[in-house]
Every structure is written in structure tokens, then in C-alpha cells.
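Rule-based calculations on the coordinates, nothing more; no lab input. None of the values given here were measured: they were computed from a predicted structure. Cβ atoms are built from the backbone, for glycine too; each structure is taken alone.
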Structure I
Amino acid sequence: MREIMLIRGLSAILFSCMMLLPGKARAVSPYNILEERAARFFNQQEWNQAAAVYDLMIDEKGNIPEVYGHAVVANAMRGDSIAQMRLMAKALDNHVPFDSVFSRVRQCSFSLGKANLYERFLTGVRATYPWMKRNIDSQLLNYYTFRRDGAMTIRYAEMMLDGAPDNINFLLLRASGYVQSGLMDRAMQTYSEVLALDPDNIPALLNLGNYYYQTGDPTRARPYLERAYTLRPTPYLATLLAR
């Protein structure tokens with residue numbers, strides 16, 4: 001609280017000083033000064049100060065997704081989950097698209113090498129705002145796929161498939177989760193489901209063809225590889241088929 005009051009006092013002083021300068025010198029606004037201070041605190045990992053200044057920026061301009069992203073991550077580094085949910089509420093009150101907030105939190109947390117902060121934020125928002133569940137489940141599915149977490153990829157792909165059983169993308173992601181988990185039979189079964197819906201699906205054709213070729217069943221592999229080559233010829237497939 002003392003830090004916030006101190007920064008508010010400094011901001012007021014800065015504003016007064018700026019008003020005393022000639023018009024040309026006042027080209028830099030008090031908001032710009034806050035922005036510079038917030039960036040400096042954030043880059044120096046002074047999380048309490050950064051979080052406080054981002055709060056001031058949001059009070060001044062509450063519709064900038066990037067500021068929410070940095071503010072959420074600064075508070076995550078402080079271990080303040082309540083502040084993160086408060087920021088999400090402010091973003092919604094200011095009509096900031098929640099997807100924009102999610103993407104900025106993802107970008108910011110990944111840049112720090114702290115991808116888990118993004119995961120925790122999503123799960124916190126999911127619990128606080130049940131109406132966002134499906135959107136957040138989709139975000140988490142992509143996150144776990146990126147992290148190559150097979151078990152969680154399968155879990156969230158199946159959640160998404162509950163509402164869209166014929167969605168090709170969700171089926172492909174579930175198949176990749178099975179591959180990452182070493183469940184190859186289930187993966188190939190899922191790729192076959194994809195082909196039943198989309199006979200020209202290149203990833204499914206290639207995965208099935210390569211799997212049967214590598215497991216010593218070239219006769220079974222050939223139809224998949226030939227179809228893939230017809231749709232998208234590559235030197236790799238030409239060499240493979242020539243064998």
C-alpha cells in the first residue's frame with residue numbers, strides 16, 4: 001500500500017512538473033512516463049513496483065491488452081492470484097477481448113521462460129469465469145500440445161471433442177498426444193478416424209504411412225504414402241515409394 005501511495009505521489013509530481021514545461025517539451029505525456037517506469041521495473045524484475053505502476057496505467061487507459069498482460073505476469077511473479085483475477089475483471093469491464101489478454105499473458109510469460117505462469121492464469125480464470133471454459137480449454141489444449149505433454153493433450157482434446165466430435169483439428173491433436181504418450185495403436189486409430197472424415201488429410205496420411213513403413217509393413221503403408229504423394233509430391237515421399 002505504501003508503495004502504491006508513493007508511486008501515486010510521484011506521478012502527481014511528474015504531472016505538475018510537465019505542466020510547467022513549454023508546450024514542445026510537454027510532448028511526452030504523464031502516461032508515457034508511467035509506461036517507461038513500468039517497463040524499467042519489469043525488466044529489472046522489481047515486481048511490486050511494476051505491478052503498482054501497471055495499475056496506474058490501467059486506471060489511466062483501461063483498454064490496452066499489452067498492459068494487462070504485463071500486469072498479470074508481474075502479479076504472478078509476486079504470487080498474487082487475487083490481483084490477477086482483479087485484472088481480468090477490469091479487462092472485461094473495459095471491453096478488452098479476453099483472447100487478447102490471454103495472448104499477451106502467454107507472450108509475456110514465455111518471454112521470461114515462465115510458461116507455467118500462463119497455465120496457472122488460464123486455470124484461475126477458468127475457475128472464476130465458468131462461461132469461458134470452452135475457450136480456455138482450447139487455449140490449454142494448444143499449450144499442452146506445445147509443451148509436448150501427451151497426457152494433458154489427450155485430456156483436453158477429448159474435452160473439446162465432447163462438444164465437436166468431428167473436429168479434425170481436435171482429432172489430430174489427440175492423435176499427437178497419443179504419439180507423445182507412446183500409445184501408437186490409439187494414435188493410428190485416431191488418424192484413421194480423421195481420414196474417414198477427410199480422406200485427403202495430409203498429416204493423417206503421412207503419419208499412417210510412415211508408421212506402417214517403419215514397423216515393417218510396407219504393403220499397408222503404400223496406399224497412404226501414394227495418396228499423400230498425389231496430393232503433395234515431395235522428394236522424401238518419392239524416395240520412400242521407390243524403395
Structure II
Amino acid sequence: MVITLIKRYRDLIIIYENDVAYVISCDSLGAIGNKKNDVLKIDEDIVGRTTVKVALSEALCVGAKPIIISDTLSVEMKPTGEKILSSIKSEIDENGLSGIFFTGSTEENFPTSMTGIGITVIAKANIADLKINKVKKGMQVSLLGYPHVGNEVLNSKDVLQLNDYVKISNCKEIIEAIPVGSKGIKYEIGILEKISGLNVEANFPQHLDVLKSGGPSTCCLVVHYEKSIASIKKLIDKPITYIGEIY
């Protein structure tokens with residue numbers, strides 16, 4: 001007998017079927033690229049890599065492995081769409097995420113003067129391996145990387161890359177992980193508290209802007225035991241900042 005249950009977890013939709021879970025995540029991008037009316041001018045290679053990283057990071061952070069990527073491109077296939085698709089597939093291949101099936105669409109009926117793209121990821125995990133609902137009192141919260149947005153993303157070495165999120169997904173010492181989105185660190189801490197039913201005794205350092213957008217998943221909150229911090233630092237070569245303890 002197949003028992004199906006659909007639930008929302010943060011920005012994710014999770015479909016439970018017996019002992020398997022399918023995780024659905026997405027991200028979108030607009031007005032960023034090389035077209036006439038784009039606000040931020042950057043190469044299509046960065047557009048594709050950045051957007052797919054965000055959608056993948058959400059799924060990877062709950063311990064799921066991507067199996068399908070749907071790319072909905074509000075641009076023509078040639079030349080813009082081809083460049084974006086090539087960069088997406090290069091990002092996947094370079095980070096060892098094999099066995100992913102692709103589907104998608106482009107705009108061929110009307111000319112476009114601004115770049116727009118959407119990415120949907122379907123990932124799969126055994127329910128027992130999901131990194132959700134495992135937060136307990138006494139665990140600690142730390143921040144990997146720093147929040148960056150816009151041109152800052154291109155010029156900072158502190159930005160988490162897809163490879164970092166693959167490591168986060170595979171790291172047993174990381175109990176749960178939450179990529180920081182456009183609403184900032186403080187908002188994501190609030191979501192963590194709401195979902196876990198616990199509180200975070202936050203001690204934000206003065207240099208950290210907790211309201212700033214995290215842009216394209218440039219940083220990530222991780223929950224861990226105190227004794228695990230050395231292992232996490234060794235595995236992921238990005239700045240790590242202690243945020244607080246869960247009680």
C-alpha cells in the first residue's frame with residue numbers, strides 16, 4: 001500500500017510516500033543578465049549557475065539528492081537560453097551531481113528585453129535521512145559565510161558555492177541547515193524557532209547585518225552540537241560565526 005502525504009517545510013514542499021520523501025524547491029531571477037533592460041549587467045553563465053545553486057541548496061540542506069531540474073526561461077533559446085542552460089549543466093557536472101533529468105521551456109513567440117528565469121528542483125531522500133525536525137535543546141546555531149547581494153556576490157570570497165552545499169548535505173555533524181534568503185538571518189532564525197518549537201539565545205556579533213538579504217544563498221545557518229564545530233570548519237572552507245544556543 002502506498003501512503004502519500006504532502007507537507008510544507010519552510011519554502012519546500014515535501015511529498016512523503018511510505019519510507020521515501022520527494023522534496024520540491026524553486027528559485028527565480030529577473031532583471032539580471034545581459035539584455036537591454038536588465039538592471040544588473042552580468043554574464044549569462046553567472047545567471048544560470050547562481051539560480052540553480054539557490055534551488056539546489058534548499059533541497060540539499062534537508063539531505064535530499066536532486067533527480068529532476070525544470071528550467072523555465074523567459075528568454076529566447078538562441079543565444080541567451082543556450083548560454084544559461086549550458087551554465088546550469090556545467091554547474092551540475094562540476095559538482096558531481098550526476099543522474100539528473102532536465103526539462104524546461106523558453107519564450108519563442110515574442111522578443112524579450114529583460115532576462116527572467118525560474119528553476120524547480122525535485123529531489124529524493126529516505127525519510128530517515130531527512131535533515132528536518134531534529135533540532136534539540138543544547139544544540140548550537142552558526143552561520144557559514146556572510147550575506148551578500150547584487151555586485152557583492154561577484155566580488156566576495158565568503159559566498160557559499162554549490163560545492164559547499166553538497167558538503168553541508170553530506171555532513172553528519174550538521175543536524176539541520178537553512179540557506180539565508182532575501183529576508184535575512186534574523187528572519188530565518190525566527191523560522192527555525194517556529195518549526196522546532198524552541199528558542200535561540202542569539203548573540204549576534206556587531207559586524208553582522210542580520211536584516212540584510214542573503215542574496216543567492218550566499219550564507220547558511222547550520223545547527224550542530226558544540227563538539228562538532230571543529231569538524232565542520234575542517235570540511236567547509238568558509239567563515240563560520242557562532243550565533244547562539246537552542247533552549
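Match the computed value 14.9 of mean count of other Cβ atoms within 10 Å over residues 107-114 to one of the structures I, II, and report its label. Label of the source structure: I.
So relative contact order in percent (Cα under 8 Å, 6 or more apart), computed for just one structure, reads 8; which one of I, II is that? Source structure for this number: I. A value of -0.37, -0.70, -1.00, -1.24 was derived for log10 I(q)/I(0) by the Debye sum over Cα atoms at q = 0.16, 0.22, 0.27, 0.33 Å⁻¹, for residues 171-218 alone; which structure in I, II was it taken from? Derived from the structure labelled I.
Can you spot which of I, II the value 1.02 was calculated from, given it is Cα Rg over 2.2 N^0.38 Å? Don't skip to the end; give the middle numbers.
Values: I: 1.42; II: 1.02.
Value 1.02 for Cα Rg over 2.2 N^0.38 Å corresponds to II out of I, II.
-7500 is what came out when helix-only ellipticity at 222 nm (-39500 (n - 2.57) for each DSSP H run of 4 or more, over all residues; to 500) was calculated for one structure; which of I, II is it? Source structure: II.
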